[in-house]
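Asker: Structures for review follow.
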Structure P
């Protein structure tokens, strides 16, 4: 057997399972003297209950925007400093975790205003590789993978920046599938397709390696098996467990490889057409399955339950359509895709795609979607 050399590094401690959030008291007892919770607004009742049960939790911050801004980072940083925190518990989706990650990265510097934060945002000042504050990440959706990645996506006004730093990696993640039982169907589908994009983009990525291949295939298998039922029967726990597990594995896979073509295209799609991140990733997923098709991908398609990649591609489109997501350029209201295609091929993540499309190739890919 010939196996190329590779490096796999993952320093997060992962607690996975139904009602695993009930371990929070024990986790904090062992790791924290002073913690605050950062959460999505709708998770404030859950966070208040957690605060009642855990004396280490001093405060709750729920002013998190869907696209986190430096103003929110500043508010959370001030609150963490006020309580002399050693831990931020980030409960929610990717926006909450991205905000907490940025705070972790700058905490030792104690920047006191937005101009100082901008130096980090523009990467004029490097983040420390270690931080005096820990993050406990508790995802409320099955999709972003933010709980096991070292990426933070934060905006300043209309400018969105994706920053990668080892210090952003959460120290502990607690994945409790019961938190996803009340996620609305459309959000379930959008976040689930984001996770599927993570899995497939990691698999065909130029940086793929044996461990990420195993993780990506297993992730795709669980997502393909459970996403439709999680969408249709949201209170069915087994499907939610399968989706949470699949999303975790996909996150572990792309944390090593990065993403590729679908995510490269998602940024201009979100910026121009205001698509949700997962919907934007899914928009080109079928097209990139076709563009990147090879024997490895055909083998993955068979292993996850399809006869070939063509059937897998069609199934992806069917998932998009049952949730009413956009699948064609006509849905976007455009016919000329030159500018959009140029932005896609110029995005830094495109270099990780196994096939480097030209602008003309991307135009053809867009034209073929949903056909």
Structure Q
């Protein structure tokens, strides 16, 4: 299983398309207009998004936006055997929103319910064709959707994991319990044995947690952020900053505490660029040379809901085999949590009970 694309439901698909082009450097590649819905398809590198808005009140987008602010409505997965995946999902209680369809080229797809109001389009590709990205070319720019993070209500983390385990065969991979003296969250990272999907779930552990703030703003569970993997994070972030994309701020003290260790991994020039771009660093101590570089944007909509992450997983050699740095850095997770807390303080939401 792999990520195929992310589908956003928005107020105006054309305006959102133009924003992604201007601030994130995406390209418009297709436009589809049905009786009720306008859809724009965009990409950058191997990352593909769909943006849909309602033309009439009968559009599913109109229904979604009556329940939630603009955000992610569907996370689409590539699967190897769609017939068995859909059959298992149905047996275990998922609602089949769209039965399996097949086009003349043999491409198959279906849609099932997810957690809350989230849905999942399932796609089985034929001869490397994909529903949105059949013409993609290899690029060091944005090479993949690395992971997608789901926020759920307090005490729902275990139930949400069990649902995805039973329906789509996700497995537990890593746990985090992030706390400060102000708030906290609990996180479980799910992975899939057949492919590279990483799908963390967060729940709040305090009433003023940033996860609770998201749930309040989103009016329920939903996708908090989408991590886009690159092999050139310094170049990508430098470009996005020049385009005016706003990122979370990192205090200078963060870098002063890391300098000695960082310079054993990075040249002085790259270390200066990391600080200039305000990129977070973390290491896998058990794997020599393994390093994660991450940065997070401000929320992309008016509400404090969806944001993006850019991540580079440094390539290392382990037992004679080439591999990307795995996992999620505990230090970066803590740094992200504290950065969002600082934004909460600016909004005045951290002191709420």
Structure R
């Protein structure tokens, strides 16, 4: 109940006597319930989970400490009317849900990033799941570089990565796998297709998997046969930026400052070709708080799990991205991605 106590501490400070939680990841984080339909009502003295018939039994098993209500007979308007000020997830609710809340609640107060900020510091159990997911992704890398060869398609390589992870302990994928070869790599979120991997290509592979509800995320870029000087320079620049950022990272370092370092290094060589943030938090969702960006002007804290993934994207030529997943510790960080970062030629 420590997570709920943290939430109640914030809602109390907002003058709220109740919180309605509808976001699926937040519902799981606070209650343990993994079903696809349901919401929480949390107050100082009550913990309710409301779901439909399909999940009533499941909620009773998973949501320890919560009273389970079947949504078919639950009168939300009557129940919620006893609370004077209800906190809600203004950053994630749909307009339809907002109208429903607004119609039934006396007063609504926005939670903003409250739960995301609580989720940003992982406990040992959460980190354990992330480490398991990262280990599977690491093994998948070593498998796929033995599998991949000139003449294969992006789609073949992507499916091999996915099959390996799913057959070696992953519950599911963290996100749609990215495999992009040659000039297709200049698209940061390229979709693997029938483009054939050719000699001289750089191949970007960005992928991850889920264990126990928690995600992993890593990227490696490899060369096929041989690569030219321009491709090698792009790779070396990204690697220089990534290593410099890792050298800087420790508790209390400002997230925006780390991103700025990566931007300054890459933009000096490739102006306008590195347009995304350096990294993002990872947990129940593959994109969480905090992030390495100019807008995240806040210090790193122990327990944060975050990516470090600079890149350069040269239209008509290639893309390079190198991504590690790290856990901030009391005196630095632990890198969960073990594959080498020097340019591997296949």
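Read the figures in this text as sums done on the coordinates, not as results from a lab. Fair warning: this is a prediction, and the values are worked out from it, not measured in the lab. Cβ atoms are built from the backbone, for glycine too; each structure is taken alone.
Asker: Comparing structures P, Q, R by distance in nm of label points 7 Å out along Cα→Cβ at positions 8 and 320, which one has the largest value? Please report the intermediate quantities before stating the final value.
Answerer: On the way: P: 3.1; Q: 4.7; R: 5.3.
Once distance in nm of label points 7 Å out along Cα→Cβ at positions 8 and 320 is tallied for P, Q, R, the winner is R.
Asker: Then there is this: Given a value of -8000 for helix-only ellipticity at 222 nm (-39500 (n - 2.57) for each DSSP H run of 4 or more, over all residues; to 500), point me to the structure among P, Q, R it was derived from.
Answerer: Numbers: P: -15500; Q: -8000; R: -11000.
Traced to structure Q.
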